[in-house]
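Just below sit the structures, each encoded as structure tokens.
We did not get these values from a lab; they are worked out from the coordinates using the rules stated. In this text the structure is predicted, and so the values were computed from the model without any measurement. Cβ atoms are built from the backbone, for glycine too; each structure is taken alone.
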Structure 1
Amino acid sequence: MATTKVQDGNVLNLTLATDATSGSLVVQGKIVGVAQITGLTGEVVPCEVVGVQRLQKASADDIAVGTPVYVEDGKITSADKDGVKCGYAVKAAAAGVLEIDVRLVPTC
């Protein structure tokens, strides 16, 4: 292993801007992750930044498989407004459905 490697990068320690429960979305700049534990504002918590996660979705959105998705106000949306791109839908979720399966893809 190279001496420059710090970690695999699948789980990053992120500082919470707001209180978070295990499984909630955490956004720090352009990094989007899923909190692995519950934490309070200002605490550092491990967040998974890759993989497929079942996440809260904006209820009005109708999202098809393969649609790029974003985090806005702590929920997944297909609308590219002021949100942070986080991945792609791997399962369709109609309007009124409150959760969606998302493949998190780290972006630059």
Structure 2
Amino acid sequence: MKMNQEFIVLRRKETGSFLKLFKDRGTLAYQADYTDNLANALFMSLEKYEEDKMQFKSMAKMFGCEVVKVKAEYELTYPNGSEVREIEKQPDKLTRDFLRGLFD
């Protein structure tokens, strides 16, 4: 089974590492930690980024980072190499009860 995902991360301009976490130390003082492993980076959905674009760009500038869009494709397999099947989501109990009530 394959899955695609797009998200936003902050990449440090000097080293290419990704913002992993940051802490507010009070009055415009911050501590930031970085990682070379993209899987450990802080990320934001494209939708959230579009909502808060100016704030996110300001944060990137403050940390010496650039805003990077990541397009990822994941291939899900079991440890033995066989393909993972897609699971059909079942309606929750409240939805089932509501639908039954309509037809009773």
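Observations on the structure shown:
- Structure with the greatest value (metric distance in nm of label points 7 Å out along Cα→Cβ at positions 51 and 83, set 1, 2): 2
- In this comparison of 1, 2, the computed figure 35 for relative contact order in percent (Cα under 8 Å, 6 or more apart) is attributed to 2.
- Label whose coordinates, when helix-only ellipticity at 222 nm (-39500 (n - 2.57) for each DSSP H run of 4 or more, over all residues; to 500) is calculated, return 0 (choices 1, 2): 1
- Among 1, 2, which structure scores highest (criterion: mean count of other Cβ atoms within 10 Å over residues 19-26): 1
- Per mean count of other Cβ atoms within 10 Å over residues 3-10, the highest-valued of structures 1, 2: 2
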